[in-house]
Structure P
Amino acid sequence: MPPGESASFTTLRGRGGFLVSAAFAGGATSAPLLVRADDSFAAAPPARNCSVLDPWAAPGAPPPWQPLVVRDSSGAQVAVSADPAWALALPVWRFTARSGEEYSVWPPAAAL
């Protein structure tokens, strides 16, 4: 996205039946991202892994990366781990999402 531009999307369907909403202001991702594990998705198990590419990671920044902070709808923090299935130059994080639950995804704690 060009510097200084803004955009947003709501309920974009991701692979695995996840609905994602996000906003970008001034060329940067605004916190939080919202992720809902859609329970109307035909093949949705009660719990499934959700992988998120860290939109706050600086391109080219070397590991180790700080994990994202994920909270469920009650505000409880959810366990997050590196997703080993992805071999990218940016970190991808994974958490277990319960069907029907909404999660807020925040930048690493160091950036809050």
Structure Q
Amino acid sequence: MKFDHTWTLLKEGKKTQTCRREIYYDWYKNKVGDVIWAEPPENSDDKEILLKVTEVFKVPLWVVAASPDHYTREGYSSGEQFKQVWREIYGPSSWNPPDQVVCVLRFKVLK
């Protein structure tokens, strides 16, 4: 799984959740208890990080930005910060509609 835009947050232990657009990821592949590799950005000398899946579920996108539980697990201090990075990753119009369903994967880093 790629973490190009949020690799530093993952490395620092600030990111314990990722949400992705349902159309870009086959979430049925990940189950609670699965162990997956987090891949560093292409030009990084970092090694992959091993993650253990703790939860998999879907929510409307706006819920992630509105809930401190969600956006802090994403590694951000506010919903606005989360929305800004979302738009950087997926494009300026990607927030619309805000009720689009996203897949949420929560995890813990395995050392």
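Key figures
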{"read-out": "Distance in nm of label points 7 Å out along Cα→Cβ at positions 62 and 78 from the coordinates reads 3.2; which among P, Q", "value": "P"}
{"read-out": "Among P, Q, structure where helix-only ellipticity at 222 nm (-39500 (n - 2.57) for each DSSP H run of 4 or more, over all residues; to 500) as derived comes to 0", "value": "P"}
{"read-out": "Ranking P, Q by percent of Cα pairs over 23 Å apart, the structure that comes out highest", "value": "P"}
{"read-out": "Which of P, Q yields 1.7 [distance in nm of label points 7 Å out along Cα→Cβ at positions 54 and 94, calculated]", "value": "P"}
{"read-out": "Relative contact order in percent (Cα under 8 Å, 6 or more apart) from the coordinates reads 37; which among P, Q", "value": "Q"}
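FYI, it's all coordinate maths here, none of it is from the lab. Computed from a predicted model, the values in this text were never measured in an experiment. Cβ atoms are built from the backbone, for glycine too; each structure is taken alone.
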